[in-house]
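Each structure below is given as structure tokens.
Please treat every number below as a calculation from the coordinates, not as lab data. Only a predicted model underlies this, so the values are computations on that prediction, with no experimental measurement involved. Cβ atoms are built from the backbone, for glycine too; each structure is taken alone.
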Structure 1
């Protein structure tokens, strides 16, 4: 899925994120989800790959250790959510300045 929720309003996006998580749980399949939204990646994912601009730069993996089931407000309010967000943002910022 390549940026499937990118052009949606905020409430529709949140509803579809939860629908995607429900379907993932029911079907038990792997989903490759591409997004530029760090918080969306954290909320939806168990494993996040960050890549810098340009194919010559390396990609890095970040595990999302957030418990399931996930809930929009409660999950995003967890301290661990913000720790992961800050880790990814720092990683991306460092790659863009290198």
Structure 2
């Protein structure tokens, strides 16, 4: 694992008028392996909007689910799925996506 990522979870808060405030407090900064699709796979998608998909392998954590997001190299990636690593239960995979 040679990439550093920050895990965030949506926070629940309200302003002085009782309106919801969107906040993303950090859960942890951890080591990870971040793997992106190749450029050819992304281009074949043929969408008007660029969607970047990646798989991130981290040590298993109970506090990361589909409501979380990942900060990596100043970009935000939404966690679409959090899957256990069936070959080694000490790890898990985060299937992530960023839209630009």
For structures 1, 2, which has the highest computed value of distance in nm of label points 7 Å out along Cα→Cβ at positions 10 and 74? 2
Given 48, 38, 21 for Cα extents along the principal axes in Å, calculated: source structure among 1, 2: 2
Using the calculated result 3.5 for distance in nm of label points 7 Å out along Cα→Cβ at positions 26 and 82, pick out the matching structure from 1, 2. 1
Suppose you compute helix-only ellipticity at 222 nm (-39500 (n - 2.57) for each DSSP H run of 4 or more, over all residues; to 500) for every structure in 1, 2: which one lands on -16000? 1
